[in-house]
Structure I
Amino acid sequence: MYQKEIYVFNEEVLKKAVIRNYTARDFKALIRVQQESFPPPFPSELWWNEKQLTNHVTLFPEGALCCEIDGRIVGSMTGLLVDFDREHPSHTWEEITDSGYIRNHRPDGNTLYVVDICVSPSYRKFGIGKWLMQSMYEVVVRLNVDRLLGGGRMPGYHRHAKDMSASEYIEHVLSGKLKDPVITFLLRCGRTPVYLVENYLEDEESYNYALLMEWKNPFKQIGSNYVICRE
């Protein structure tokens, strides 16, 4: 099981944090974090439910991480193992995560796929998301899989969709001309772009696009980069 203690900072405020695997006793707190992060009008049926969380901790407990500060869970990150085919990268979030139930988890999979990352709004300036991502990279190394992979939303795209295609928007973000709340965050976490996917998830802000982004296991040789953007 995974557990580490770190110190996190919000300007002059210093907090001791614990990142560990979550368990059944944490379910209510994990759902609370989802409620705080995605308040109405976000549909409540899309928050984690106990059946999904039960599958996370039973099918792949190594991929179920949370962050705790002052005895309070303030963030979580969940993954599953899949056998990613680099020649056929297109997929939807529902397909590859089993709509968050992860019953398609492959213990022999070559890729740790991100199902979800979530941090309570009042703790986001502490860099919890980046620490959770770093911790999941450590899981990639320990399990000796090829990569961490996930689809990054593009919530800034709706402001530019009338003026540019989705791939042009991504090129502007990658060149530094634009910043996207999610894609730029993932770049800062060390993720690199792989493939632009249409109809990844119903998401008006992203026009249903997502950018697949990976972190390659630095201790494995897994070939060259993929096509970054294709429509």
Structure II
Amino acid sequence: MPSGTKTLYFMFSAMLTAISVGLLGYAMSTKWSKTTMECSGLVTNNGTAEITLGLFNGILVRDSCPGFGNQDTFSVFSALSNIEVTPLALHGLCLGLLVLCFLSSALSILISLYNSVSNPYETYMGPIGVYTCSSISACLSVLVIIIFVLNLYVTTMAEQLVPSIASIPPVDLTEKKSEMLVGYILLIPYTVLSLLAILLIYLYDHAAYTHRREQEKPTEDAPKEIMMY
């Protein structure tokens, strides 16, 4: 049976990772960004178009772009499949990385719980497993943070989605302004909690290593005559 200290550290690590998984699950179910653009061209009066994006569904609200008070809901992947391939590929990559985050975090929880009730050897089932799985989760979530922003700001995804979703003639969309919403922002605490889970196990591992060294030290410092005897 593991010591009470080891059980406490690994249980706290599992708890932090479980909280991060909950945050990630909620993040994937809610909205990630909102983009507003000025609309002009084949309309008599300038208007606006606003796209609110989640990972799976989105909302397009048009005000005189053209028409008044028009709102359309759409499936993100279906809408992206009708425009250039780059936004679709980047969005799909974000979703794939988030699924890997889920899997690696779940594996980290299982390894932490296993260590809290047993004393596995220093293999992938020990602290090394928690380091590996939680590190993968943190790194992949950072990649998603970067890729999603690049897809939103660097590509012309929003400008292409408006006429595609609304089935309207081409219009000039300028003054694009984007803001990140709850789903995207929750990736930050997810990453932080994954790193804290690593820190907890490192603190235990370091303390355990120091304790082992202290126990071995009296033997190493003993006189050779005593050792021979």
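Quick notes on this structure:
- If distance in nm of label points 7 Å out along Cα→Cβ at positions 37 and 197 is computed and equals 1.7, the structure in I, II: I
- Top of I, II by relative contact order in percent (Cα under 8 Å, 6 or more apart), largest first: II
- Per distance in nm of label points 7 Å out along Cα→Cβ at positions 141 and 181, the highest-valued of structures I, II: I
- Which entry (I, II) yields the derived value -7500 for helix-only ellipticity at 222 nm (-39500 (n - 2.57) for each DSSP H run of 4 or more, over all residues; to 500): I
- Each of I, II could give distance in nm of label points 7 Å out along Cα→Cβ at positions 5 and 101, but the derived value 3.4 comes from II.
- Structures I, II were shown, and mean count of other Cβ atoms within 10 Å over residues 13-20 at 15.1 was computed from I.
- Label whose coordinates, when semi-axes √(5λ) of the Cα gyration tensor in Å is calculated, return 55, 14, 13 (choices I, II): II
- Read-out Kirkwood radius over Cα pairs in Å, for residues 93-132 alone, computed value 10.7, structure in I, II: II
- Structures I, II, by FRET efficiency 1/(1 + (r/R0)^6) of positions 157 and 189 (r between Cβ atoms, R0 = 30 Å, to 0.05): label with the highest value: I
The numbers here are math on the coordinates, done by the rules we state, and not lab data. Worth saying up front: this structure is predicted, and the values here are computed from it rather than measured. Cβ atoms are built from the backbone, for glycine too; each structure is taken alone.
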